[in-house]
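Only the coordinates and a few stated rules stand behind these numbers; no lab work does. As the structure is a computational prediction, the values presented were derived from the model and not from experiment. Cβ atoms are built from the backbone, for glycine too; each structure is taken alone.
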Structure I
């Protein structure tokens with residue numbers, strides 16, 4: 001489908017986003033990190049599948065056997081009140097800062113998944 005021209009844009013929704021799902025090696029550990037970072041509630045906890053709710057969409061973590069090898073093609077951007085405070089909190093939870101820009105910071109969680117904090 002060519003979406004480069006307005007006449008090809010779909011104007012009637014056929015679906016809504018139910019969840020963003022992230023592959024990982026340990027769903028419970030990854031989900032716990034993200035719950036602590038975002039304040040989202042863990043509504044299902046397990047090493048194979050963990051889900052968080054309470055935000056605009058649910059965030060799910062599914063254990064897969066393969067390790068992450070390359071940069072994520074999709075990542076979460078998290079809006080924050082104070083970029084320095086959010087960076088400090090993320091680092092205290094074992095995230096690592098990759099690069100700082102004017103107004104946002106790129107980090108990786110303890111499991112290698114990229115995300116951005118946006119001030």
Structure II
């Protein structure tokens with residue numbers, strides 16, 4: 001199955017924020033000596049970190065020119081305009097590469113599930 005949108009890639013961006021929130025919750029629950037809830041948050045954090053690591057492994061499989069594009073867009077949340085300027089590429093090139101990144105992400109996820 002090849003995904004048709006980059007929604008699951010945007011989920012990667014949201015994970016960074018989720019991890020920061022979970023770190024605060026873990027700290028709070030540990031201060032309150034609530035080990036059960038702290039351990040629950042730690043498990044959620046580990047799941048999020050695992051997804052980010054999987055994305056980083058995926059990025060490493062991309063052609064060199066696409067790696068930084070994928071990181072800037074889906075890890076840092078840069079706009080396409082900023083990516084084009086920083087990478088010295090045209091909007092058409094960024095669109096073409098993004099389609100390839102999305103297709104490869106879908107194929108990579110399917111392969112990882114096997």
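Listing for the model above:
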{"read-out": "At a computed 1.3 (distance in nm of label points 7 Å out along Cα→Cβ at positions 39 and 79), which of I, II", "value": "I"}
{"read-out": "helix-only ellipticity at 222 nm (-39500 (n - 2.57) for each DSSP H run of 4 or more, over all residues; to 500) from the coordinates reads -5500; which among I, II", "value": "I"}
{"read-out": "Value 16.1, 49, calculated as Rg and Dmax of the Cα atoms in Å, assigned to which of I, II", "value": "I"}
{"read-out": "Comparison of I, II by distance in nm of label points 7 Å out along Cα→Cβ at positions 71 and 87 - largest value held by", "value": "I"}
{"read-out": "Structure with the greatest value (metric FRET efficiency 1/(1 + (r/R0)^6) of positions 63 and 103 (r between Cβ atoms, R0 = 25 Å, to 0.05), set I, II)", "value": "II"}
{"read-out": "Relative contact order in percent (Cα under 8 Å, 6 or more apart) from the coordinates reads 21; which among I, II", "value": "I"}
{"read-out": "Rg/Rh (Cα atoms, Kirkwood Rh), for residues 31-94 alone from the coordinates reads 1.24; which among I, II", "value": "II"}
